[in-house]
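Nothing in this text is a laboratory measurement; each read-out follows from the coordinates by a stated rule. Since the structure is predicted, the reported quantities are computational estimates derived from the model, not experimental observations. Cβ atoms are built from the backbone, for glycine too; each structure is taken alone.
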Structure I
Amino acid sequence: MEKERNLASVEERAYQIRIENGYTQKEFAKILDVSISYVSNWENGYNEITIPILNKICNAWNVSFDYMMGFTTKKNNVSKILIVDRKYLGKRLREIRKNENLTQEKMAKKINTYRFLISDYETGRKSISTADLKQICETFGYSADWCVGKISDCIRYKPVHKLKAKDMKELIQVKQKEA
C-alpha cells in the first residue's frame, strides 16, 4: 500500500510524471541532472523543486509551468527555454505589481513574504522560489508560463483567495455568534 502523499502541486505533478513514465528516482534524477536524494526529498515533502529544475521537467516532458503549478489540467506543450532568465522574470513580476497598483510592501503582505524579497526578485538579484512564484500567480491570476517567458501572450486565471489564519478565526467567531 502506498503512503498518503501530502505534497505541493508542483512536487505532486513531478512525482506523477515520474511514475506515469515508469522511471525510478535514480533514472529521473539522472535525466534532470540532480541527485537521487534531491528527488527523494521533494517526493517526501522535505524541499521544493527549484525553478531551474521545474523548467527542465517542463522541457523534458512537454508540460507547462501552469500545469505543474496546478493552474490547468491541460499539459499544454509550450515553448522551451534553456534557462529562466531572472531579470526577465523580475520584469514580469514588477509588471504584475504595477498592474495591481501595489507597492513592494503591499505585494509582499499579499503573498506572505518580505518586501526585500520582492525587490530582489524584481531586480533579478535573487532567484524566486517556486512557492513564491506560485503564490504570486495564484493571488493575482497570472500565468506562470507568461511570467517565465514560455509564452508571449498574458494568460489570466481566476485568482485564488486563500483565507489567512486571522481571517479564519474571525469567520469562526461570526459563525458562532450566528448559531
Structure II
Amino acid sequence: MRENFTAEEWSMLIQAPMQAVMGICLADRVDPVSFLQEVKSGIAIVSEETQRLDVGGGLTPALLGGLAELDAADPLAGEQLLLKKQFELLGLIQTFKTSKEGRDYAIAHLQKVAVILDTKVTGVQASEFKQWLMAVATKVAEAHREGGIMGIGASRVSDKENDMLKKMSASLGL
C-alpha cells in the first residue's frame, strides 16, 4: 500500500494521528496539568492503535504497520518512547503563538491528508482511514472529563472539543 504514495505523502499520512491528537488537546483552555494529561492520553491511544490487528481495509493496517515500524526502529521502548513522543508533540505545540494557530495547523494537515487519500486510494479505503482517524480523535476527546467543579457537572467531551471534532470531520470530507 505504501508504494501508492510518495515519501512526502506517506509522511503526511503517518503524522495524521498526532495532528488529530494535537487538535483535540488544543481545543480547550484547561489547566496545565489537565493539558499534559490529555497529551499523554492521546499519545497512549495512538500507540495502542498501532498494536491493533482487527482494523480492516488496506490502508489503515498499512499505516498502523508503518507507525509500528517507526516505533520498533527507535532505540527507546515502552514508557520512554511514549515520553519521547509527548515531548515531540509538546515541542511542536510550542512553535505556535496561539492555540488557534495550532488547531488551524492540524485542520490544514487533515485537509492535505484528505486530498492525498481522495486521489491515491479507493473511496472505501479513504473512508475507512478517515473514519479510523476520527475514532482516534474521539477517543482522545473522551479521555478526560472537562468542566464542572471537582468532577461534578463535567462532560466527557467539551463543547470546544466537539466543535473541533466537527471541524476535523469536515476537513477530512466526512
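Please state which of the structures I, II yields 64 when percent of Cα pairs over 18 Å apart is computed from it. Attributed to the structure labelled I. Identify the structure, out of I, II, from whose coordinates helix-only ellipticity at 222 nm (-39500 (n - 2.57) for each DSSP H run of 4 or more, over all residues; to 500) was calculated to give -24000. Considering all the candidates, the number was obtained from II. Work out which structure the value -0.58, -1.34 belongs to, where log10 I(q)/I(0) by the Debye sum over Cα atoms at q = 0.21, 0.34 Å⁻¹, for residues 13-52 alone was derived from one of I, II. This value belongs to structure I. Ranked by relative contact order in percent (Cα under 8 Å, 6 or more apart), structures I, II are topped by II, which has the highest value. Which of I, II yields 1.8 for distance in nm of label points 7 Å out along Cα→Cβ at positions 21 and 141, as computed? Structure II accounts for this read-out.
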